[in-house]
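Given below, in the form of structure tokens, are the structures.
Throughout, read-outs are computed from the coordinates displayed, never taken from laboratory work. Small disclaimer: the values here were computed from a predicted structure and weren't measured. Cβ atoms are built from the backbone, for glycine too; each structure is taken alone.
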Structure P
Amino acid sequence: MARHEIRSPIPGTFYRKPAPDEPPFVQVGDAVADGDVVAL
């Protein structure tokens, strides 16, 4: 499996979940495709 780094163009707060009581958008090891939401 290839490893890729996702970088933000601007600094800010990283949110793994859409809300505190919701599951994360993705987990470590999940496959993601171009256009998938991985964080806010």
Structure Q
Amino acid sequence: MSTASAHAQVLHRAGLITGSRHGNKVIHQITRLGGELSRR
């Protein structure tokens, strides 16, 4: 697993991002919680 994938997995498990697969790519989006925490 690449470092970026490992980081994304941690953020996803914490509820800070979501991911959706589009072909062989995954598009990540920040969740409301992730957005709130990033503004602190």
Distance in nm of label points 7 Å out along Cα→Cβ at positions 16 and 32 derived as 1.2 - corresponding label from P, Q
P
Given that helix-only ellipticity at 222 nm (-39500 (n - 2.57) for each DSSP H run of 4 or more, over all residues; to 500), derived from a single structure, equals 0, which label among P, Q identifies that structure?
P
For which of the structures P, Q does the calculation of relative contact order in percent (Cα under 8 Å, 6 or more apart) return 30?
Q
The value 35 for percent of Cα pairs over 17 Å apart was derived from one model only; which of P, Q is it?
P
